[in-house]
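Have a look at these structures, which come just after this line.
What follows draws every value from the coordinates through simple rules; no lab data is involved. Owing to the predicted nature of the structure, the values given are computational and were not obtained by experimental measurement. Cβ atoms are built from the backbone, for glycine too; each structure is taken alone.
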Structure P
């Protein structure tokens, strides 16, 4: 399981199993994208495998 570390490298006591995200939550961005404002929050999750270690470089495939 992924477990985040603080800036000094010590393990934090709250391991992450998933991240719950709220989409379409900025009115200006919704308008900018030409989308309709949802009546209810748009929720989605990201699994722990979507997280990366804060101390490692982020590799973006070409």
Structure Q
């Protein structure tokens, strides 16, 4: 599975596509919640890491972060 193509990183990283909450830099109200923001390619099936990531970001969205 394709992953690690939309880098997550700090504000001072010019190559980062999203911040630590999955928010796309420079675009309001858009988040990326898929394997593209994983920092490293998983060595096994990507299903579980992406589900965990989606649960975490969904929680942030619901709490208003």
Structure R
């Protein structure tokens, strides 16, 4: 099935990769690594020919 994967790569303050997470689901939950300084979000093709991009958001989920 054609689609898109979302990849989130977390880096430490020196630019070294701490962790990578790849998801096919449109909505997913992840935990921001404690030692992470920055991150990069990439969209990966899974066989689609074109993509119309409208919206992307990352929201904090607070536990009680």
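For mean count of other Cβ atoms within 10 Å over residues 7-14, the highest value in the series P, Q, R is held by structure R. Each of P, Q, R could give relative contact order in percent (Cα under 8 Å, 6 or more apart), but the derived value 30 comes from Q.
Among candidates P, Q, R, the computation of helix-only ellipticity at 222 nm (-39500 (n - 2.57) for each DSSP H run of 4 or more, over all residues; to 500) that gave -9000 used structure Q. Between structures P, Q, R, the calculation of distance in nm of label points 7 Å out along Cα→Cβ at positions 15 and 47 yields its largest number for R. Looking across P, Q, R, the calculation of log10 I(q)/I(0) by the Debye sum over Cα atoms at q = 0.15, 0.27, 0.28 Å⁻¹ that yields -0.45, -1.22, -1.26 traces back to Q.
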